[in-house]
Structure 1
Amino acid sequence: MLKAVFISFFFIFFFNTFLNSENKALVREIVAHENDSVFRYCYFFDDNKNKVVENKYYVSDNNVSYPLLRTEWIYETNNCVLMRKQKWQEGNWETTYLIESEYLNNIKQKEKYIAVSKKAERIEKTIVNKYENGKLSQVNNNRGAEAEHIIDQSASYDYDSSNRVLNMQIDAGPGLGNQFQQNFQYMYHKITGTLDSLLYQEKKQGTVTDRQLSLFYYDKNNGNLLAQVQKKWDVTTSKWESFTKSEFSYNINGKLVQEIYSGFSGYFWNAIMRYDYNYDQRGLLQSKIMYQPIYRQWRKIYTIEYSNIENDQPNLMESKYNFWGGNTGEYVNNFIPYYFNDEISIMEANRLELKYTTDITVVTNSSFDTGWLKIYPNPSNGVFYINTQNYYIESWEVFNVNGIRLKGDVNHFRTGVVDLTEFPDGIYMIKATTSDNQLLKQKIIINRNQ
């Protein structure tokens with residue numbers, strides 16, 4: 001939990017590293033080099049810039065892409081109501097996992113996590129959210145279906161008059177029997193409102209025990225976080241003992257330039273790790289360098305470089321050893337943070353290549369008179385998408401230029417993906433029937449050399 005607090009701070013720093021704009025480009029492809037393997041991720045977005053499809057491919061040495069995994073997100077009124085994970089098996093896409101979400105007035109009420117094996121579904125857990133006065137008050141984690149009423153974990157929240165979380169209590173245990181309780185208490189500065197401390201306690205068999213305490217220190221002039229100190233409760237001495245410390249430094253523009261992490265041993269703080277951040281003249285991140293103390297000096301271990309900046313976003317991220325880490329300049333697998341549209345993501349790789357698009361739904365070869373289907377991207381590499389918020393497609397058929405039917409599918413489960421990767425480059429016609437008996441058609445183009 002406390003580690004997650006640090007990670008969230010890093011995400012904020014990294015998020016502010018790149019410029020944001022209303023018309024920024026969206027990531028359409030990521031090529032990830034991981035050890036000796038190469039993977040390609042392709043993305044589709046709907047009209048509202050929601051990510052609706054992620055396809056993962058293995059790229060062979062001769063640059064041929066083989067399908068591996070697919071994730072699809074289905075939206076209703078801009079709320080994600082279904083996430084579907086699929087795996088390519090024996091020439092077919094097989095569903096392996098589903099997450100179904102229910103909303104009331106655009107507020108999420110329930111999530112069902114469903115494992116799928118050979119088309120048989122099994123509900124693993126159901127998460128139910130409860131609200132009071134418009135604020136989240138309780139989250140119940142039910143084993144299996146909600147109707148079984150077997151709650152394994154329950155989290156409850158208390159707020160102050162400024163709607164800040166004051167207390168989060170987590171009750172855990174099979175059916176909440178043999179109950180184990182965790183409690184997080186948040187304290188805020190009376191004037192600035194910043195988080196001053198976070199106390200973590202455990203309760204077993206009615207006995208409450210302090211476990212960890214996080215203290216936060218800020219710059220009085222600009223509010224930047226300067227340090228976070230974590231302490232552990234020593235039961236023997238009944239005192240708080242220092243455990244770890246994180247320190248942050250900034251440049252005159254308020255951008256993070258250094259992080260130092262230390263552990264407390266005996267009577268002293270011992271530095272463990274350091275990160276330096278370097279920026280170009282526009283304030284865009286150029287590199288992140290990791291150091292470790294070796295022979296009482298900071299030594300460079302590896303560097304993550306950000307380059308090929310377009311539209312104020314990097315297209316290339318590379319993780320390489322420095323002298324003290326391995327062979328200088330050699331690629332090394334790392335957890336590389338990168339900017340994915342409005343999200344901060346981390347991917348394990350040694351090299352990431354990002355390609356962007358400003359055209360969310362590329363439809364340069366389509367007609368949109370009455371009776372014409374909106375399907376994109378067009379042209380594509382063989383995978384097309386029909387926005388599920390525009391249509392509920394019950395079935396579709398694909399024909400060649402001579403009118404010969406090549407493929408058809410009945411939409412047994414709600415999906416917007418039309419996969420024609422088995423066909424060669426060329427021009428085709430797709431005809432689709434919607435749930436309200438509309439017959440729609442469109443000329444589509446497969447072009448893998450675009």
Structure 2
Amino acid sequence: MQHAAVTALPTHTESIPAARVLDALALCVLAVTAVIALATFRDYGLGWDDYTHSQYGALLIDLYKSGFTDQRALSFVNLYMYGGGFDMIATLAAKVLPFGLFETRRLVGAMIGLIGLFVTWRLGRRLGGPFAGLIALVLIATCPLYYGHMFINAKDGPFAAVMAIALLGLVRAFEEYPKPTPATLALCGVGFGLSIGARVLGGFAVMEALLPLPFIIAVRARASAWKPALAECGTFLVPFIPTAVFAYLLMGLVWPWSVVSPLNPFRAVEYFSTVFEKPWRELFAGQLIPVDEMPRSYVPTLFAVQVPELMLLLGLCGLAGVLFFIVRSADNSSAGVGRRAAFLSVALAATLPILIAVMTRPVVYNGIRHIVFVLPPFAVLAGLAATWIWQRLQAYSRTAVITGCLALLAGLVSPVVDMVRCILTNTPTTTTWPAAYRARAKTSCSITGACRSNRRRKS
């Protein structure tokens with residue numbers, strides 16, 4: 001049984017030269033993506049609320065410049081219930097860069113999206129080795145849903161990146177259980193502070209941190225006793241007290257309204273839990289449905305539609321493998337249970353928001369842009385599954401390895417071709433649901449607004 005548990009997930013079996021090659025390939029992927037982003041960021045049109053968000057960023061800068069006497073940002077439309085970190089960075093960058101305001105916002109969004117790609121690579125590499133990190137990076141870089149949003153979406157694109165940072169810090173903390181290092185604590189503070197400071201949905205990061213704790217305590221108590229298990233968990237949690245203070249201060253920096261009153265973050269949760277605008281109708285499954293009456297199938301259906309087939313299949317396999325490892329592993333030591341908790345936090349990050357959306361039926365619209373932040377952990381799960389499959393293919397024959405490589409290449413090329421076609425043909429922005437499930441990348445491009453501006457078309 002122990003052997004089955006140990007081999008349920010990929011291990012770091014790459015030699016040092018092979019690991020260096022894989023890491024070099026990952027850096028090449030990041031570089032190529034950065035070059036493409038720099039070459040195309042001025043070709044995107046305006047996003048929803050783009051102008052309003054730029055105003056919010058300017059008002060936040062005025063708030064700090066005036067020594068907190070100009071408080072218009074604390075009551076501006078309903079954006080004061082969102083963090084304004086991205087909007088402030090874009091406003092400041094527009095003052096020094098030789099581009100227009102909205103072109104600068106596209107560029108800043110792309111750079112933050114690239115940070116999300118880098119963190120996804122490091123997260124996959126940490127959990128499954130260099131090959132898992134590389135596959136996770138390639139999958140999310142070629143996912144139209146993530147790539148389009150990192151340019152055009154001032155809320156959900158940056159939020160996905162900072163949630164990935166929080167998850168990386170959390171994984172590191174669990175792997176170092178019960179004594180996280182100062183660097184890990186600092187990373188957690190940055191990730192959690194920026195996540196909650198971006199959107200109240202950053203509370204999911206807190207849930208991903210808290211839910212594995214009862215599992216850790218139960219496993220450790222079974223290995224020893226309840227008292228030492230609880231004491232060990234206390235040793236783990238105490239250093240997070242100053243980390244939480246740091247995260248709170250960082251949250252207040254990017255979301256000033258949240259610290260005006262200690263209850264303001266909870267007021268934001270209450271506000272966004274209700275229909276705060278007059279409900280409108282959107283097309284889903286051939287019917288116009290009010291956004292507050294979308295069926296439970298809305299989020300999982302669109303997730304299956306918009307995520308590329310290869311990433312979807314590998315991600316689901318990775319999820320199954322992770323759950324198998326968590327349940328069947330016989331390593332109940334502090335390090336062993338910490339590693340299992342790290343995998344559990346990634347599984348929660350990839351699935352919990354979708355499960356809660358299915359159970360609670362919140363107001364959803366514009367596709368599934370609100371849960372773009374599940375894509376980095378889902379890509380990591382896919383990378384783990386790909387590594388496990390790769391190791392099994394190597395045990396068979398060279399033909400099996402070649403076949404696997406061709407299948408991987410075909411799965412990666414398909415969404416890239418569709419994205420390029422979408423951009424080159426100037427697909428108009430739309431939120432209509434496609435008649436066929438197969439139109440995945442095209443739908444993702446259109447919903448995220450990943451289309452070229454008509455102003456740059458040559459006659």
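Coordinate-derived values only; no laboratory data. For clarity, every value in this text was computed on a predicted model and none was experimentally measured. Cβ atoms are built from the backbone, for glycine too; each structure is taken alone.
Of the structures labelled 1, 2, one was used to calculate distance in nm of label points 7 Å out along Cα→Cβ at positions 118 and 286, giving 4.8. Name it. All intermediate terms of the calculation are to be shown ahead of the outcome.
Numbers: 1: 5.9; 2: 4.8.
Structure of origin is 2.
For Rg/Rh (Cα atoms, Kirkwood Rh), which structure out of 1, 2 has the highest calculated value? If you can, show how the numbers build up before the last one.
Working: 1: 1.01; 2: 0.97.
The structure with the largest value is 1.
To which of 1, 2 does the computed value 10 (relative contact order in percent (Cα under 8 Å, 6 or more apart)) belong? Before the final figure, lay out each step's value.
Working: 1: 10; 2: 23.
Going label by label, the one that fits is 1.
Kindly point out which one of 1, 2 the value 1.42 was derived from, the read-out being Cα Rg over 2.2 N^0.38 Å, for residues 190-333 alone. Let's see the in-between values first.
Values: 1: 1.34; 2: 1.42.
Label of the source structure: 2.
Looking just at distance in nm of label points 7 Å out along Cα→Cβ at positions 126 and 406, which of the labels 1, 2 belongs to the structure with the highest value?
1
Can you say which of 1, 2 returns 4.3 when distance in nm of label points 7 Å out along Cα→Cβ at positions 78 and 350 is computed? Walk me through the intermediate numbers first.
Numbers: 1: 4.3; 2: 3.3.
Label of the source structure: 1.
For the read-out helix-only ellipticity at 222 nm (-39500 (n - 2.57) for each DSSP H run of 4 or more, over all residues; to 500), a value of -1000 was computed from one structure; give its label from 1, 2.
Details: 1: -1000; 2: -22500.
The read-out was computed on structure 1.
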